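Nothing in this text is a laboratory measurement; each read-out follows from the coordinates by a stated rule. Note that the coordinates shown come from a computational prediction; the quantities given were computed from them, not determined experimentally. Cβ atoms are built from the backbone, for glycine too; each structure is taken alone.
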Structure 1
Amino acid sequence: MFNFFINSTLNITNIIISNGALIKSMKINYEALVISGVMQFVFSHIIEMIIFLVLMIFLKGSFLSSFFYLPIFLLFVLFVLGIAFMLSAIGAYVSDLFNLWNVFTRLLWFLTPIFYVMPSSIIFQKISYFNPMFHLINIARSIIIYDKIPSFYVLLLMTCVCIFSFIIGLLIFKRYKGKFAEIV
């Protein structure tokens, strides 16, 4: 999931600038550029999940709860789309956003407990609780690895965060998209 987040958001940071000739030459829906940029990584992730399910069948693992991963992944795509809309709008104005976002995502990778147990440090725990990636990855981990459905409270909270991210990202994008043709 984290690789999906990194790859799709890094790809989006300069999508407006890289499609400058297209934006200047014809009237297109700019949102489609962002959505298509994210969707290419959605399809890649779906193929990865199919390979994972085949591996689970081969190893005689429990893969029934993995089907509950699909709604979680759809929420995650909504979250990533919100971030992507924000980044693409900012990337039209800030030329070095790709490099800045690359450094930020590497820092986020170290701050998100993916391959390690969360340390007992209270400061680190508080940082992790405000990190949506921490919660989304824990939800996916509990579904796929531990065959456990997370609590309703956590699912509701992450649903609200993902929808909020999408709405804010789309509003920011719509506010600044009128000047994209002038900037590129």
Structure 2
Amino acid sequence: MRKLKVQMQITIDGFVARPDGTQDWMVTDGDTAGVDFATKIADDHGLILMGRKMSKDFLPYWEKVVDGGKNMDMYELATRMVDIPKIIFSKTLKSTKGRNTRVENGDLKTEIQKLKSQPGKDILVYGGATFVSNLIKEDLVDEFMFFVNPVAIGAGMSIFHDTRKMKLLNTTEFPSGEVLNHYQTVR
């Protein structure tokens, strides 16, 4: 069975975005090691899932980088983000123009369980906060990969709304000060 893995940027005080949804606090000081690591993570997955709100910026951003050519920053990661099949989960969106992307309007738990039971590489989730919270609520997430940014914002959006036990699988440090903590859900 395929695993469902969430990869998210997070602050040291546990928020994935400011109260208004912005992520202006993310470390972006040219840490190529972090980008290279994110590219490797993408290579290990065969499907990307996200919510409607996340897809609005995610899809056009990565497609623009790919269209800009190999001289663009993060081109290698961008090719993965465009080439890997993607599913947008939404109750309202019916179609998308995103490359290699389709929309799913069915029951979240039922559809995720179907995807997990199919053969292939593991499934990667990029967000957003509400979508990931719903996956957690339905106990569908097998692993979390948190890129912890060395910043606290004091208030914001959290993906957790109850107690969840996890087992730390590994930790990776990056020159930017970010730390990737990889956890497995304990059931």
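Some points to look at:
- Parent structure of the calculated result 1, 8, 15, 21, 22, 18, 10, 4, 0, given that P(r) over Cα pairs in 5 Å bins from 0, in percent is the read-out and 1, 2 the choices: 2
- Of the structures 1, 2, the one that -24500 was derived from, the read-out being helix-only ellipticity at 222 nm (-39500 (n - 2.57) for each DSSP H run of 4 or more, over all residues; to 500): 1
- Cα Rg over 2.2 N^0.38 Å, for residues 52-107 alone - structure with the largest value, from 1, 2: 1
- Among candidates 1, 2, the computation of distance in nm of label points 7 Å out along Cα→Cβ at positions 84 and 124 that gave 3.2 used structure 1.
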